[in-house]
Structure I
Amino acid sequence: MTLSAAFADERCTRLTASGNPEYPPYLWRDPNDPQRLIGANAQMIGFVANELGIEIELYYSGPWGRVQEEVSAGRIDLIAGAFYTSERSGWMDYIYPEFQGTRTAVWTREDADIDYQEWIDLKPYLGVTVINNSFGQEFDTFAREELNIMEVGSLSQALKLVAESRADYLIYEDNPGKAYAEQLNINNLKLLPVAITSQNLYLTISRLSLCNTDEMKERLSLALLKLEKDDLMSFFLERAHAQWRVQTQ
């Protein structure tokens, strides 16, 4: 270990973390304490902290785009759930294994007649998604070159645009989309059966974090391996779904 790495390990008695705050059941703001993030990924962070014996402060640091800026600049150490892209890998390291798989879906109005079987089928239509979201390197490139997709600041805004016929479809993960549609009492949308992509969620660490050492990344990886072995994310998700339903009743 180098002297600088040893110094970093001595300093690394506490980590900070944030994530996408519009991502139930994985992550969302606590209505009783809006600076606090709760959900399945928050429970995952709590488990990792306990395994490491290090405090990890998970908090709301702004919308998803701002979170990424903060981690890129090294002002926050960890992201509690991000998809892989080569661009993001330039400013943060991905901890393996992934801790959760997700499905990205196409959302349309119930009365919409969109025959979607493959990506190119969306070309005649106006889409919407949330700014700074990624759905995998290949689709991101295809969408940028071939599709007409506008970006808005929040999932709530995106859902309303489709529900009100101001956009033809929304691209977003199925579970968070369902959760927010229920909260907003939007009931005129449907999920198309063919997924856009199926992506993995990773715990990541900023390349500028003082805690970004080989030893720390190995310890984080071991914690995630134990999480996977014990199938804890299934339990965390079940508990988070129940928590969200109670909150939105």
Structure II
Amino acid sequence: MDLRLQGKRAFVSGSTRGIGFAIARALLSEGAAVIINGRDPERVNGAVASLRVSVPGASVDGIAADFAHPVEVAALVESLEDVDIVVANVGIFGLAPFEEVDDAEWQRYFEVDLLSAVRLSRGLIDPMLARGWGRIILISSESGIDVPADMIHYGVMKAGLLALGNGLAKLTRGTEVTVNTVVGGPTYSDGVAGVVEQISRAQEIDADELKATLAAGNRTSLLQRFIEPNEIADLVAYLASPRSSATNGAAVRADGGVLTGML
């Protein structure tokens, strides 16, 4: 299926690796020009080079900016006024007992996981509306619906993205601009892979065996394996395309059946 993304220009935050990188690659493969993003200029340049090899002839550039710093974000947003597609993917996560997460850590999560999407959307939705077409896609998580007790700070931010997408979509009524939120499930991103490999070395067991055991241990998963980043990316590419024109204000699940209730 041709997603009709030729000539479209996209920005993907937090895209030097993992889900963001897979999203950038999927959009490039469909003919969109893509701007990727990360905190470290060298890592951004490396990811750009890798994407150019992976998708020959692709139009890809990169911008280094740390979403924890408002000044950097403001400069980034100003340079993106003519983008057609924004994917707010950047985020941080980690396990921590609720009582040990202090105000500074809550603020860090707020800046990166939630306010990053607010700032991108606030700066770019009006130009999209003025041009008459656009896509804003927020990357949330099943943790925003079924909040883990050991990741409450993370779950609260992901729940906030669901609320943000719901409200923003109402601003697009009667236009060709849409806002949707992807609810991802347990995904074998680079960060998760690193943790699995670390545990496997410590326990002296095979990493692939541990990966399969952890996935099978999720009692509500229908997939019974980790989701691969490209599986999230394929859904994002569809939502970014003109073919998704009837999908607006939605929280679209790519959770492998982990969530047991209706969304």
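What follows draws every value from the coordinates through simple rules; no lab data is involved. Please read these numbers as outputs of a predicted model, since none were measured by experiment. Cβ atoms are built from the backbone, for glycine too; each structure is taken alone.
Numbers below:
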read-out: Computed 3.8 for distance in nm of label points 7 Å out along Cα→Cβ at positions 97 and 225 - originating structure among I, II; value: II
read-out: Among I, II, which structure scores highest (criterion: mean count of other Cβ atoms within 10 Å over residues 169-176); value: I
read-out: Origin of the derived value 17.0, 53 (Rg and Dmax of the Cα atoms in Å, for residues 25-160 alone; candidates I, II); value: I
read-out: Origin of the derived value 21.4 (mean count of other Cβ atoms within 10 Å over residues 73-80; candidates I, II); value: I
read-out: Origin of the derived value 13.4 (mean projected area of the Cα convex hull in nm²; candidates I, II); value: I
read-out: Which entry (I, II) yields the derived value 1.6 for distance in nm of label points 7 Å out along Cα→Cβ at positions 17 and 49; value: II
read-out: Test item: FRET efficiency 1/(1 + (r/R0)^6) of positions 65 and 177 (r between Cβ atoms, R0 = 25 Å, to 0.05) calculated as 0.60, pick one of I, II; value: II
read-out: Structure (I, II) behind the derived value 20 of relative contact order in percent (Cα under 8 Å, 6 or more apart); value: II
read-out: Label whose coordinates, when mean count of other Cβ atoms within 10 Å over residues 81-88 is calculated, return 17.6 (choices I, II); value: I
